[in-house]
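Every read-out reported here was derived from the displayed coordinates using simple, explicitly stated rules and does not represent laboratory data. Since we're looking at a predicted model, the values are computed, not measured. Cβ atoms are built from the backbone, for glycine too; each structure is taken alone.
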Structure 1
Amino acid sequence: MLELIETRASVVGAFATAEALDALRPAGAYRCRVAPDEAMFVAAPAAGAALLRDASAVMAGDADAVVLDTGDGWAVWTMAGDAVLDAFAHLSSLQAGEGYAHGEVAGVVVRVVAERSRIHLFVPAMWRDHLRARILARCPGVVSRPDPAIWDLGPSP
């Protein structure tokens with residue numbers, strides 16, 4: 001069975017020099033390098049305050065660095081199941097290898113974190129319901145789970 005699951009997560013954005021971002025590795029957070037001067041860190045909701053605090057402390061020496069709690073700006077959908085890669089191919093031309101990527105998914109720009117049997121889709125919060133509807137329309141057989149999940153992917157490699 002292939003499921004679509006709303007996923008709760010803490011999301012922190014860090015904006016700084018490439019060197020400063022390379023050194024930033026908050027404990028327990030999954031790191032997504034979005035651009036040379038931007039990184040997104042994801043952790044379980046309970047870790048949000050610590051994630052923001054740790055990232056801010058590391059960046060304190062860089063006067064131009066900015067670290068923000070951006071969790072309210074993102075919705076996270078997780079597609080999970082054995083056929084997740086096949087279903088994802090109906091939504092995007094992105095190659096969903098393990099790790100981070102970003103690009104168009106079902107007509108919306110999305111940040112993607114892929115694992116073996118799960119693909120996490122980070123979409124701007126205003127596109128939350130639209131993306132859900134597009135996934136369900138394009139991927140017959142996907143079942144929407146009624147209860148949300150909690151982000152449980154550990155630190156990035």
Structure 2
Amino acid sequence: MKKPDIDIFYFGESGYIPNHPKFPVLHYKKVFQHNEDKIETIFAANNWSNTWINGIYDFHHYHSNAHEVLGILKGAGCILIGGESGSKIIANSGDILVLPAGTGHKKLSASADFQVMGAYPNGQDYNLKQNTKEDQKGAAEEIKKVPNPSSDPIYGKRGLLMKMWC
């Protein structure tokens with residue numbers, strides 16, 4: 001792993017996407033460039049599990065009951081984070097996105113080979129909420145109850161997440 005370039009994003013509420021009231025999104029760029037096969041091992045070593053491999057939905061969604069890390073295994077994608085008034089980012093193979101509970105995300109476009117691995121601290125189960133008034137009901141309260149992770153998904157106890165989220 002190389003030392004990454006990191007972008008930090010804070011978002012307020014956007015439409016019916018609550019976003020997190022305190023914690024920022026962290027975008028670790030090129031941290032696993034040419035070592036994407038190590039992403040799951042590193043996530044697991046830092047207690048981020050309940051993994052899946054797929055893409056990112058092409059509609060706004062968020063998880064009100066869990067934080068999420070996304071590791072880009074292959075390809076590249078343009079992702080809108082934070083809802084319609086959020087930020088467009090380009091996520092490339094080897095990048096990592098750490099999304100606090102409530103953070104909206106949506107794939108805008110992607111390469112044909114785009115593949116993502118998701119994981120959750122302590123193997124948390126997660127729900128799927130969309131940009132609707134109905135899904136927003138009670139979400140803010142659920143987000144506040146999500147426990148802080150015990151480690152950064154990449155750098156463990158010394159990671160930036162531990163400084164910014166705890």
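Tabulated data for the structure shown
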{"item": "Per mean count of other Cβ atoms within 10 Å over residues 15-22, the highest-valued of structures 1, 2", "result": "2"}
{"item": "Structure responsible for 2.6, with distance in nm of label points 7 Å out along Cα→Cβ at positions 71 and 135 calculated and labels 1, 2 on offer", "result": "2"}
{"item": "Percent of Cα pairs over 16 Å apart, for residues 23-62 alone derived as 30 - corresponding label from 1, 2", "result": "1"}
{"item": "Entry that produces 15.2, 46 once Rg and Dmax of the Cα atoms in Å, for residues 31-118 alone is calculated, selected from 1, 2", "result": "1"}
{"item": "Origin of the derived value -3500 (helix-only ellipticity at 222 nm (-39500 (n - 2.57) for each DSSP H run of 4 or more, over all residues; to 500); candidates 1, 2)", "result": "2"}
{"item": "Per mean projected area of the Cα convex hull in nm², for residues 87-142 alone, the highest-valued of structures 1, 2", "result": "2"}
{"item": "Of the structures 1, 2, the one that 26.1 was derived from, the read-out being mean count of other Cβ atoms within 10 Å over residues 95-102", "result": "2"}
{"item": "Among 1, 2, structure where mean projected area of the Cα convex hull in nm² as derived comes to 8.7", "result": "1"}
